[in-house]
1. On mean count of other Cβ atoms within 10 Å over residues 279-286, which of the structures labelled I, II is highest?
2. Hey, FRET efficiency 1/(1 + (r/R0)^6) of positions 231 and 303 (r between Cβ atoms, R0 = 25 Å, to 0.05) derived from one of I, II reads 0.75; which structure?
3. Relative contact order in percent (Cα under 8 Å, 6 or more apart) computed as 12: which structure among I, II?
4. Where does the value 0.05 come from, among I, II, when FRET efficiency 1/(1 + (r/R0)^6) of positions 79 and 239 (r between Cβ atoms, R0 = 35 Å, to 0.05) is the thing being computed?
5. Upon calculation of Kirkwood radius over Cα pairs in Å from the atomic coordinates, which of the structures I, II produces 26.1?
6. Which structure, out of I, II, was P(r) over Cα pairs in 10 Å bins from 0, in percent, for residues 135-262 alone calculated from, if the result is 12, 33, 34, 18, 4, 1, 0?
7. 0.10 is what came out when FRET efficiency 1/(1 + (r/R0)^6) of positions 247 and 319 (r between Cβ atoms, R0 = 30 Å, to 0.05) was calculated for one structure; which of I, II is it?
8. With helix-only ellipticity at 222 nm (-39500 (n - 2.57) for each DSSP H run of 4 or more, over all residues; to 500) coming out at -18500, pick the structure among I, II it was computed from.
Structure I
């Protein structure tokens, strides 16, 4: 069986380092907001080339806290991609604002800058972009639009650690770059974890309060905050994984090239441009025969995933909140299939997947 994701295999090259990191934390006797968190924040900020990094409990919290910290008027409109993972939309709602869904570019899966103009309202205060599947949004066009309309940009970088546009890293284009370190991410912990990157000193200071009950000094609460602290042990694990992140990305890009070289042309493959550095958190292909292809691959001992089977506006939780017709998001969700491309996936396995995909066309 070729797994879609096997977290043991993805982490086995680092097990001794991870064990040593865990022992270091246990022996320190300090498990919340200690030196491991401080060091990871410093190291990840250096990796991104930003001034500040704030460790939090999850990627969702990173989004919620960032939006809260920007202090928009309540019930402001925030533009967001219609095909993003629901967490991006939940964050906007949880922070007290209105998600305004903007259709994506079918080729890139990312929010279509050309559709922003028709979505803006007098209440629009920000754009929350999602760099989906490891590809940077066209931040050159989006930043131009945001500057024109005096909008803030929040980046959902949960799937884009190390992704670049014109040599600039995801998470460094907007006021806040929000990262998830869920175990399956390119930079993944061994549990839930997240972080926010920023160059804004005032935002940084406010976020330090908000993640810790609104307090930066014990028992002195300046804001209505949350309990969203990055655990010491996850920070220690992430410090290990961060050292290997570029190698993991190189491995995924190597596997992606095999897919590009060997998959048949009846599949719609991810788009590529010369000025985009994609990190392939997910290798998503599209076909009208998605369900049949997935079944065929399963019969041939190959596991796949669908990101995502139900678009956000069709979720029960969004009933009465989002009622727009969003045909591009719907067709993407109906035709997308994610092929294995984890850190534990091998060259041989990808070649085998390509052979089986070719056989599917011949069998139909």
Structure II
């Protein structure tokens, strides 16, 4: 176990956030892998309230509850009528809650470590529970959402048992599972008719499908960027293009391992996974493939917008240089004439005692400029 600062053990900070927790919980080189419930007791913990909700359901009944008294909840078992129990924990800063659930449901130390050490690459693992080689499935997923028009990623850790599904969310800022909860309230819904693994599929499918409205948002941004590039191209426009490229890269880095994770899960032979769930997981896999294709398309469009921006800037620069070159070319003979006849010599044949010298100078200048403009237009330079 990693050594923990004694001051933190005696007085854990009240405003402990998830990032601080991850930094302090990191293992030193050579430390034992995983985090046991005993290890969790030594980690810094915040006593700030964490939202825990539990849903017990069967084809005929459903019960929603907010867990306020964790000790009482741990002592009570799932009702006999309930075929599935879903426990959702929103927040990872209270080690007492995580330790209590880890002890009750015998969560594997490696899975606990992956839950706390964020971010994890989306993956699926199987761990034995109480000597059962196929005891529990652990899934690490990334839930994406939009906040202030920018993409935000949050890890969701899922522990699947035979009749229990435990999910740990990185924070309590919200999730994409409201439609799942609404479906659980509906009598006769397919979700209530199936097992815990089907509930896990529905959660993963909701995480994947939530990427579609995100992609629609980026599609609208691409269209607006294209219009802005054609209307006006400035430094702010190219900055917006690079921001969009970075966010699409985040999407890509999330969805590629998600596709691999769902593919592995759909091919996994495990007693906690029903055949129905594996069939539907293939549909979720198809959605990830479709999303990745859309991401690649949008990335190509973004690259095209960057090239279009550079082309438009180059064209405008060429136009500016063309105008400046024409102006400079026109003034070359005028500068020559003004230089010659502006010299301080006494005897200049064209202007000495000549009444029309000044007017003749301007006539010559006008004829020179007109002749050059006529020549430029004939050559289609202007």
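Only the coordinates and a few stated rules stand behind these numbers; no lab work does. This one's a predicted model, so the numbers in the text were calculated from it and none came from an experiment. Cβ atoms are built from the backbone, for glycine too; each structure is taken alone.
1. Answer by largest value of mean count of other Cβ atoms within 10 Å over residues 279-286: I.
2. Computing FRET efficiency 1/(1 + (r/R0)^6) of positions 231 and 303 (r between Cβ atoms, R0 = 25 Å, to 0.05) on every structure in I, II gives 0.75 only for II.
3. Structure of origin is II.
4. Numbers: I: 0.50; II: 0.05.
Computed on structure II.
5. Numbers: I: 21.1; II: 26.1.
So the calculation was done on II.
6. I
7. Considering all the candidates, the number was obtained from I.
8. Going label by label, the one that fits is II.
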